[in-house]
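Each structure below is given as structure tokens.
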Structure 1
Amino acid sequence: MSLHVKLGGDQPIITLCRLVLQKAYVDPRISKFFDDVEYEQQCTKLSNYFIMGLGGNDNYTADGKGIFEGHRRLREEKGLNDTHFDVIIEIIKESLIELEVPEDLRKELEIVSEGHRDQVLGRSQ
């Protein structure tokens with residue numbers, strides 16, 4: 001059974017993504033990465049990415065770019081690095097707890113999220 005199904009389908013994942021972004025947009029450690037990003041558009045992108053990555057429908061689009069290219073500007077212009085990625089992982093963990101996601105599913109989702117570190121940070125495509 002996919003993690004998408006275990007989490008309850010699209011709506012719980014959308015709720016998680018909205019909560020993560022609400023926190024990210026105001027966290028002083030990473031908010032600079034969202035200065036010029038419209039919230040609703042980013043919610044849709046992140047939700048679709050998570051839904052696809054967790055085994056749901058593939059409605060994800062990064063304006064024709066993959067994860068590596070989609071984060072290039074953030075790496076090159078804003079200095080996106082491991083410290084920032086760690087903050088996102090921290091926010092995801094906090095949000096999962098806040099939403100009362102069972103621990104076994106939290107751990108699965110953390111592993112999946114962590115698995116994208118090298119692509120986001122430009123170390124692999």
Structure 2
Amino acid sequence: MIEVLVTVVILSLGVVAILEAFQTSLFALGSARDTLRATLLLKSTLPEVELQSLQGLPPSATLSGETMREGFYRGFRRECNREVEIPAAERGGVVLYRVSVTVAKENSRVRERVSTRLACAAESR
């Protein structure tokens with residue numbers, strides 16, 4: 001009888017360890033999925049900001065920072081910060097901005113960020 005009890009305890013510990021590993025792998029998979037989506041959103045946002053610059057709009061003109069509520073990027077938020085790196089007076093009427101785009105997911109540690117430099121005509125500020 002004691003051998004059966006010991007066997008059941010050993011098997012139970014093995015099953016618990018397997019379930020624990022399964023739970024950890026599911027968490028890692030979800031985290032990787034969110035990081036991938038954040039990276040894709042970031043890659044699609046940067047050309048949008050660059051296009052605004054080419055159209056004479058200041059970088060970040062249309063990025064509001066509100067959270068997306070539907071679609072593939074549900075729960076993600078885009079923010080664009082800009083700062084003047086070189087004033088127009090020093091570059092012949094062109095302002096050089098340092099633009100940072102940040103993508104974050106609500107209720108998650110997922111946060112991706114990229115920075116670039118964009119030149120805009122001084123009047124578009």
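Every number in this text was worked out from the coordinates using simple rules, so none of it is lab data. Source: prediction; values computed, not measured. Cβ atoms are built from the backbone, for glycine too; each structure is taken alone.
By the measure distance in nm of label points 7 Å out along Cα→Cβ at positions 10 and 114, tell me the structure among 1, 2 with the highest figure.
Values: 1: 3.1; 2: 5.4.
Largest one: structure 2.
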Assuming -19000 is helix-only ellipticity at 222 nm (-39500 (n - 2.57) for each DSSP H run of 4 or more, over all residues; to 500) as calculated from a single structure, say which of 1, 2 it is. 1
Re mean count of other Cβ atoms within 10 Å over residues 2-9: value 15.6 computed from one entry in 1, 2; matching entry is structure 1
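Kindly point out which one of 1, 2 the value 15.6 was derived from, the read-out being mean count of other Cβ atoms within 10 Å over residues 42-49.
Traced to structure 2.
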Structure with the greatest value (metric relative contact order in percent (Cα under 8 Å, 6 or more apart), set 1, 2): 1
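Output the label of whichever structure in 1, 2 has the greatest value of distance in nm of label points 7 Å out along Cα→Cβ at positions 34 and 50. If you can, show how the numbers build up before the last one.
Details: 1: 1.2; 2: 2.9.
Biggest value here belongs to 2.
When volume of the Cα convex hull per residue in Å³ is calculated, the result is 102; to which of the structures 1, 2 does this value belong? Numbers along the way, then the final one.
Details: 1: 102; 2: 113.
Derived from the structure labelled 1.
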